[in-house]
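Every number here is computed from the coordinates shown, using simple stated rules; none is lab data. Predicted model only: the values in this text are computed from it and were never measured.
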Structure P
Amino acid sequence: MNNSILKKKVPLGILIAVLLIAVPFLIQLVFGTEYGVMIACIILIYTIAVSGLDLLFGYSGQISMGHAAFFVIGAYTSGLLNNYFNIPLWLTIPAGALLSCGLGALLAWPASKLKFHFLSLATIAFGEIVYYFLYVSPGGFTGDYLGISVVTIPFLGGSYTRWYFFLLFFTVIALVLKHFLVHSRTGRAFQAIRENTHAANGMGVNVRKNKIIAFAVSAFYTGFAGAVYVHLLRYIAPSTGQQKQSVLFLTMLLFGGTASMVGPIIGVVIIEILLELIRPLQEYQMLLYGILLLIVIVALPGGIYGGIKDLIVSIKRKKAAKQLTKK
């Protein structure tokens, strides 16, 4: 049985790998520019960030409405360390992710006892604190409202195709690590906490410890995404950490489907493409988020991935029922 499943998955995996490798070349062939490849790079970065949010919200049941704060913390940390101290980017990017991770753990320590809207309000407050600190910083070292310009990663330069393969490599690593974490003892603890905190506690799960771990790992993912994002675009401003960016991450997650490997990818790809299509109408972006969230809440509570799974199960049940009636 396992061999038959493996035989089915291997060709599918090869096909996906070939398609992913061909993406930048197909985009340039169709559109004639690398702009579409840049969008593909942003999709990969957002996939890392939203996958991190999924570990927090989808698997451990903790809602965050201020995750953009970790995104800009990672971005500003990497950019400022390189600008002021000329530290190599291969050190500043992990430093941005680690600082986000540490601040995520610090935030989770008191917030781990909060639930539902109290937790979401705490994360919103954290996001606003980070935003205003960057907007009006002591001595203006963050560039305040003007933001900062940074260098790109030297060996990638201005080639978005090289950036694409660089980001694809780290996205695959992030997803593989997420897979192992979710299927580990810690991942099972996350899911137990999501289903019933009191029952998990009664079964010996250290609820507070695992909530902090989920927050810290999620912040690390998002901080790393922000740290590479800033060097891709070579610029960052405090506005990137505003509430609407956090809403964007959450919308992508809910629209694609929570507690899955594929759901965040689906959500990021579809919504990022939609945002590009309505770019001339930027003032209606929040309206789009609201409509998408309503669609998810009313029609697809499990997101697109959850809806597809339910449809497949429904078809299988109908086939099984028909076979039974024939007998």
Structure Q
Amino acid sequence: MAISSFFRSLFQSAVRTRPAFPMRERVVQCMGPHGLHRMAYTEWGDPDNQKVVVCVHGFTRNCRDFDMLAQALAKDYRVICPDVVGRGRSDWLNDKDDYTFPLYVSDMVTLIARLGVLHVDWVGTSMGGLIGILLGSEPHSPIRRLVLNDVGPMVPAEALRLIGQYVGRAPTFPTMEAVEAYVREVGASFGNLTDAQWHHLTRYSVKPVDDGYGFVYDPGLGDPFHKMPILLDVGIWDAYDRLRYPVLAIRGAESNVLKPEVWKDMGKRGPKAKLIEFKGMGHAPALMSDDQIKVIRDFLLSQPSKRERSIEP
């Protein structure tokens, strides 16, 4: 009996510590100007939870950047982290001119329809934040709360030119150690990450190729940057000013993408965003540390506004 009780206690302990809802990998089919393509995403938390947050990554990143944040939110939310087309596990487009924000927004509408919910909260890093602004500015938008991670309604031309310098190249690396050295170099502005966090970013940044490891994004993303010179800042203030729900604007104090004057103006006009700045980092805070996760979680779970209460189903 003693042995039987011992093994029973071990089994029960394993059941108690096993996550109730482990991460799932899903795919949704979307339509673009030149046919169908698949967009992959990860899903965390209770699949029946109608409280959903969508987390969208930066230009050359992927959904696995949000693993730590998703785990922290999964108790309260169904967390959806898509690989924007051309990145991660999603399809690469044949016509590289189709890599545009209208397509990205359309894909997100398809994804939200697949989820079967009327409303979502949104966390967007860099490009993911711009997609959130554009979708959120539309009439009858499903977005109720928006977190913008180091991006705003004006992106400086010099920042876009810097992106154009490395996007489109397709470097390969002989070892994972070489990959991590590169990721640490180009991601130095993410902040003071732990070794485990750098390992995580590295692991999901690449895939095996014939001569080593290559990045999990389409080099064709850089084609638009190389077709014409970038001379002017890109602004979507008109879309930002149409936002009518709570916005949290996070800035890395040394960011070259979200200028301090733009960030401050975001707190004064349109939705009058709540402003949070993290020291010792630039573009963009990795959203992996406890303090950054807490800021986002507290904002998303704060008392609903009058507008939010008025649109509850």
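If Kirkwood radius over Cα pairs in Å, for residues 41-184 alone comes out at 16.3 when worked out from the coordinates, which of P, Q was used?
Numbers: P: 16.7; Q: 16.3.
Only structure Q yields this read-out.
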Origin of the derived value -25500 (helix-only ellipticity at 222 nm (-39500 (n - 2.57) for each DSSP H run of 4 or more, over all residues; to 500); candidates P, Q): P
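One of P, Q was used to compute relative contact order in percent (Cα under 8 Å, 6 or more apart), and the answer was 30. Which one was it?
On the way: P: 30; Q: 17.
Here the read-out was taken from P.
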